[in-house]
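No lab work stands behind these numbers, since they all come straight from the coordinates. Computed from a prediction, not measured in an experiment: that's the story for all the values here. Cβ atoms are built from the backbone, for glycine too; each structure is taken alone.
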Structure P
Amino acid sequence: MEELKEVIKSSRLKQLALTHRSWANEKGLTENNERLEFLGDSVLSLIISEYLYKNFPDYPEGELARIRGQIVSMNSLARAARRLSLGEKLLLGKGESNSGGKNKDSILADSFEAVIGAVYIERGLEKSRKFVMENLSFIIEEVFQQCDFRDAKTSLQEIVQQKFKELPQYNIVREEGPDHEKWFVINVFFAGEVKGSGEGPTKKIAQQQAAAEAIEKLKEKNE
């Protein structure tokens, strides 16, 4: 994962994302990270909703909402914040700091959303999407393992077996970054050609996206 200083270039914006209202109140400041948190919450919801919509084509709205809720829960976001050591970087007032605020799930989750908001403001949706997927990939993997659902990869396999009497093959096109910060680009191949491409911080996520794209192309062809 990238260091926060590499993700957010503006020192002012980065500090604002890490400024809790308790610090701002003590220092007589008018700004804290709550507006960025508000924005980041919406950006996060969009990114995860889009990901689930594309990768779980057989799932109804209620199930998509349930899975999204697990991924963006306060506990999940707090865990992601801890992996970024946001607690150590937060600017908290004395009272909040003395009561263990740097390790409170609610404060950490809010700060993670504020960081997303800052990334979006400075670098746009694509960089925000990459930041979110990199930092929540371990949560998404856990949800994959804990839930019994039909994902895009499973759906595609059934379609390809039935229609083409073969299995889709997933090939790594590109693998970037050091071991702790991998980014994979993967194609899915069947019926003699590449049918979909996906990318992400893990092979599973990239494969899911490639499968989802292949399913969409097959649907368009049949319409």
Structure Q
Amino acid sequence: MRLFGHVDRDPDGLGMTGQRARDRLVERLRAEGIRELRVLDVMRRVPRHLFIDEGLESRAYEDTALPIGSGQTISQPYIVARMTEALLEHGTPGRVLEIGTGSGYQAAVLAPLVPKVYSIERIHRLLREARMRLRKLGAANVKARHDDGRLGWPEEAPFDAIIVTAAGERIEPALLDQLGPGGVLVAPVGPPNVQRLVRVRRTPTGDVTEDLGPVSFVPLLGGLA
């Protein structure tokens, strides 16, 4: 079953990029603890092989991060699923801000699950390619722009959820300022080799911070490239 519309490369894939490969990936995610059925269903249907270079297509459904150029990676499928599940655990957010568009894969996973995704990427080449992929896949509810993600998207704030796909030494105050009442923020925090995935939930009595376990992400950088 196709999740989106026509793309230049076949979204259904063949062999190592086909539906059986996606089915095996989902079974691995389930075995690793992903329980949210909506997330598993989307991971089964989103064609990850369209978000990486053709030379790496045969590895698209391995549970591993892969290079996408400019010193960046497409995240390990388990991490994409875990972060998405963490956003949805306490309800479906209406407006999600993503910091770090990268290849566009995380936005493509979010698009069928939430009404609106706002995504920021500091590297223009990555943003341009991600926009083309998302447009070809028919993900019309994703709006992306070239900017410094540490600053968020203040003119569109507040957001019901924020997902950060690169690690800073702390959660940026500007992002917390843009998190609305009842909102949830999921982000990797810390220096290389000691990063933790953190979830912040905004409650009537204050922010509640949870440690979701160790992770490894590229650093959250400022400025434009």
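General observations
- Which of P, Q yields 3.3 [distance in nm of label points 7 Å out along Cα→Cβ at positions 47 and 191, calculated]: P
- Source structure (of P, Q) for Rg/Rh (Cα atoms, Kirkwood Rh), computed value 1.05: P
- Which of P, Q yields 15 [relative contact order in percent (Cα under 8 Å, 6 or more apart), calculated]: Q
- Origin of the value -7500, where helix-only ellipticity at 222 nm (-39500 (n - 2.57) for each DSSP H run of 4 or more, over all residues; to 500) was derived from one of P, Q: Q
- Of the structures P, Q, the one that 23, 18, 12 was derived from, the read-out being semi-axes √(5λ) of the Cα gyration tensor in Å, for residues 111-206 alone: Q
- Identity of the structure behind 3.1 (criterion: distance in nm of label points 7 Å out along Cα→Cβ at positions 31 and 199, calculated), options P, Q: P
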